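Following this line, the structures themselves.
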Structure 1
């Protein structure tokens with residue numbers, strides 16, 4: 001069966017269907033969807049992320065609803081009770097993102113397109129890894145996805161940092177799925193790990209490096225001292241879909257490359 005009216009409650013499902021050339025299947029989208037920009041003009045917004053009105057979703061008459069993770073479990077439950085077919089993805093790493101693309105492609109009869117898209121993204125990852133394979137020194141990267149409380153270590157971002165030539169300061173946190181489990185209780189822990197680069201990606205709001213600079217003791221952090229404070233917008237990297245690889249990875253590579261130039265760090269053995 002190939003589904004023809006899909007309500008996408010997650011942003012990455014919207015992006016993926018457009019990339020597959022299956023946008024005509026989309027009956028409704030999340031209000032947080034930003035990629036591609038034209039989706040917000042072309043498709044009705046039927047949900048938030050962790051909240052939704054079931055009647056608004058039902059109004060677009062979906063034959064399938066795509067949801068994501070336990071954050072949308074209650075919505076999925078209510079839709080199932082309303083008689084709607086629901087597929088809940090739960091990708092947490094780069095391999096999972098590629099698997100989601102292939103699965104979603106199969107649901108809309110675009111298997112070949114899904115394979116091509118996944119292969120292209122895999123090639124981007126492999127290319128990035130090859131470019132930094134001979135790096136002498138990898139910068140320590142602290143990626144902050146929320147500022148109050150401090151949260152870091154989301155798994156696919158940790159993998160992107162590694163692919164781009166960095167070393168995630170809180171890579172061990174990537175073993176935890178929920179943001180609640182990845183809270184950094186004491187900001188002194190960030191200071192102790194002495195990141196060379198800090199990347200802010202505050203979910204849903206603009207990163208404010210001036211707020212970070214005045215945190216007690218953070219003036220001793222190499223990234224703060226050397227003005228290596230950068231932003232990757234949350235829409236470009238915190239959604240576990242194609243954009244995290246095609247857009248987020250490219251930005252991560254540029255940030256790490258600029259650090260290497262600024263510090264004179266050799267990129268490979270002479």
Structure 2
């Protein structure tokens with residue numbers, strides 16, 4: 001009899017634990033590389049520990065993030081754009097959304113993030129002017145020896161899922177024009193960093209928060225994103241509101 005009672009108690013505890021696990025809340029967040037690297041990743045651990053909600057964050061580019069939000073595949077999207085910039089990019093690519101601009105709620109999470117021009121640590125170049133960078137990314141300068149480096153062909157790497165970064169670079173260094181040369185296409189900013197780290201003759205740009213010992217930044221003109229924003233369809237759900245409140249409160253201490 002006692003053994004039967006003990007088995008029942010154990011089974012009840014297991015069932016209760018399973019229910020608790022199943023009931024654990026999570027947030028699916030998709031964003032651009034800038035917003036993920038400068039805001040979301042830095043606050044993730046502290047947010048999960050304090051609030052008890054799992055934050056599943058993926059860097060897939062701001063346009064993809066908005067599309068996933070629109071399709072119901074994400075609870076929230078983030079971007080390093082103004083809403084006007086983001087919707088202009090969507091319109092330019094003829095992307096159709098179910099939800100209108102007016103139905104999407106926007107919360108400003110953080111001030112603009114900084115970007116860095118990055119090269120491989122083996123490269124002896126330490127400084128590049130606006131004119132030199134314009135020359136490199138338009139094909140007028142194709143060898144590192146022409147900007148004080150070794151005699152080697154320059155490989156430009158650009159992330160096709162970082163429209164915010166590409167737009168900022170274009171405005172600062174190319175007078176708003178698009179990059180006019182063949183580049184090695186990186187899937188996102190993390191992939192770009194990996195490519196820079198493994199290719200001694202490469203150059204690219206990414207959020208300064210992502211610069212580590214595997215790459216190095218060069219001295220040049222400052223680059224900044226638009227403010228970092230969060231987007232939801234209509235009013236944020238209670239769990240997403242908790243995320244926004246954390247970022248705007250205690251989370252400020254973790255943001256890079």
Structure 3
């Protein structure tokens with residue numbers, strides 16, 4: 001079973017630490033990836049937030065965090081949550097790289113819709129080899145983003161800041177913008193946003209608010225975007241539009 005390559009830490013003579021790559025499980029990788037994503041939003045992943053993200057109890061999350069801390073993949077403090085160590089972060093980015101390359105391959109070469117690729121990639125991200133990853137990357141032309149506009153980490157673990165764009169919900173009326181990424185958490189939201197044409201690269205004009213909806217013009221069409229979905233679309237403001245304060 002292929003796993004992300006984990007750099008072995010430097011060891012002094014007599015060091016008895018476990019080789020992480022020999023004990024890393026799919027569940028551990030999922031937790032590490034979840035912690036990374038939560039850290040991107042709030043700087044630290046609380047135990048409750050991790051449990052919610054993973055769909056397990058707080059007790060189960062605590063047990064896993066303790067295991068990851070023993071492997072020196074996270075820094076964990078009871079009641080405060082966890083932060084990835086440098087090794088944990090490298091593992092997270094390698095798993096995310098696998099995931100996003102697989103999503104793009106499924107969308108471009110196998111005809112999957114953008115709302116269906118996430119679930120398939122979740123299953124495959126843990127098992128592809130480094131050679132398979134390299135071949136997909138080459139076949140796709142060394143892509144920088146996945147079908148939802150999320151950046152694909154480089155092989156050496158570099159990734160652009162995913163927080164640089166503005167949620168559509170915060171864009172002032174009258175602003176022109178280009179969609180840069182869309183959250184892939186909710187397949188139903190992706191289907192709805194795809195029907196409007198709000199894919200990465202799409203240009204739009206924010207017209208007005210109607211009740212809780214953001215009304216936008218995409219091409220020649222005016223479409224309402226619900227408040228729930230407007231926070232899942234991240235845009236780059238254009239044509240001198242002011243960044244919301």
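What follows draws every value from the coordinates through simple rules; no lab data is involved. Given the structure is predicted, the values throughout are model-derived calculations rather than measurements. Cβ atoms are built from the backbone, for glycine too; each structure is taken alone.
Below, the figures for the structure above:
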item	result
Parent structure of the calculated result 19.7, 65, given that Rg and Dmax of the Cα atoms in Å is the read-out and 1, 2, 3 the choices	1
Per distance in nm of label points 7 Å out along Cα→Cβ at positions 123 and 235, the highest-valued of structures 1, 2, 3	2
